[in-house]
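These are the structures in question, set out in turn.
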Structure I
């Protein structure tokens, strides 16, 4: 019979996956589908589409980010600080290959969460009303939000490798492999952008 901590860890991992899929899926939608499409719409079309689409999409996007991070941190607390040996003990977060992969995944995920809640979302709260009113958004704000979203896209690919490695599919940690995973992940994200720029309507 499973104990309470094991059951909670399983449930939080499940939530982590569900909310993570929601978050990253919408991140890719914004960068590879919505962004190129909006760039081709005229002002009148944007006034109709943006106020309807973006608030709904951003709701699931930002709360997907929040709940993914909360569930992830709860898993860490249970597995390493309640059931394990903390940060540096024999089975600690910073003492095992698995824990090190998860630590870097947690770092990248936290950066991405910060970008969502403190750069992208505050910017969109000003951009959307401006577009709806047919006005130009505050200078520099769309680019700032776009750059934060692009950074998140690049970070997301190695992040998924880290989480997969931390789940035991590639348990051995080394800094050369970490660097290769980051560079390869950035390369994959770049390929996505290239393809997104070439895809056209049917």
Structure II
């Protein structure tokens, strides 16, 4: 039996995230690995490491995002999505090599419905949090970001993230929160990470 179901007005549909990264990662035809970390496609580069010379640009983007969120907020979601373009100074342009990354266990990276990210990698110390990104065949880093867990990261993960960001001259930008993260110490990283902790 067919029922006349009311059609929802597309204008009434809400987005669960107010912002997305414009560029999606390249996908590899390789079959999924047995050792992998997974990422929802909307979470790509939502907490990302960017070159510190972008500071003024990032601050302006955060201001634009805050205004956008206020304008498009409707109850539990947003009526539109702010698409973030690539930053003026890309991570790929500064010659960062994968051997400079924290010495955590490495695994492959999948996104969406299990697609392998080309050159994708995930680094973790066994906890829910992991550092992920893309690199070329010769180890040149193209993108680098953090995937949060529902529990606090270990102190060693927080310390490694802090030290790496400081040494490499990178900013940690949390687009979910619309804020720059204080990476000056493990303590400051853990204080920020608490916002993702589920009680």
Structure III
């Protein structure tokens, strides 16, 4: 991101809000330049403006700029570290079967949020629908036909920071895919084991 826009975002993160004049003064730039950068940030849905009437009756209402929720993603996050510690705590308090059951239930919860099959939908069409749903969850799935059935290939695991220490989390995806597609799966590749992708073999119902 352009450095001036990054600075604007950082000021708004700390100050919570600012006017064009505030930002121009802080960054030693003209108000016209600041407005240009704010317009770009608004177009990217990172900044929003709210009108506030001046105390005097004359003059136009001034604009107060704040960050949108989408801007949060531009700042450092530690969800992976938190999740890794939470799983460690769970494993320290429960036996392996209980841990697997927890992740299976999480997989079922996520599956319940997926779009239902469409009447008359082919297996290929259902695969397209489900890979689109999974990719919105942070995966990078694609599929292809093979001599044995279908290969479901994932090039990005959104839980990779956790699964590298806790293989049990992978069981969640197994349950998720099984519930969504109604087929048993056989894993043939694992990102956590150094393979280029997580790959599953699917045998569609006859």
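Kindly point out which one of I, II, III the value -6500 was derived from, the read-out being helix-only ellipticity at 222 nm (-39500 (n - 2.57) for each DSSP H run of 4 or more, over all residues; to 500).
That value comes from structure II.
Give the label, chosen from I, II, III, of the structure having the highest value of distance in nm of label points 7 Å out along Cα→Cβ at positions 15 and 31.
II
Could you tell me which structure in I, II, III was used to calculate mean projected area of the Cα convex hull in nm², for residues 95-174 alone as 6.0?
The read-out was computed on structure I.
Which structure, out of I, II, III, was volume of the Cα convex hull per residue in Å³ derived from, given a value of 143?
I
Where does the value 1.0 come from, among I, II, III, when distance in nm of label points 7 Å out along Cα→Cβ at positions 47 and 127 is the thing being computed?
Of the options listed, only II reproduces it.
Can you say which of I, II, III returns -0.63, -1.08, -1.12, -1.13 when log10 I(q)/I(0) by the Debye sum over Cα atoms at q = 0.18, 0.32, 0.35, 0.36 Å⁻¹, for residues 143-182 alone is computed?
Source structure for this number: III.
Readers should treat all values here as calculations from the given coordinates under stated rules, not as data from a laboratory. Predicted, not measured: the structure shown is a model, and the values here were computed from it. Cβ atoms are built from the backbone, for glycine too; each structure is taken alone.
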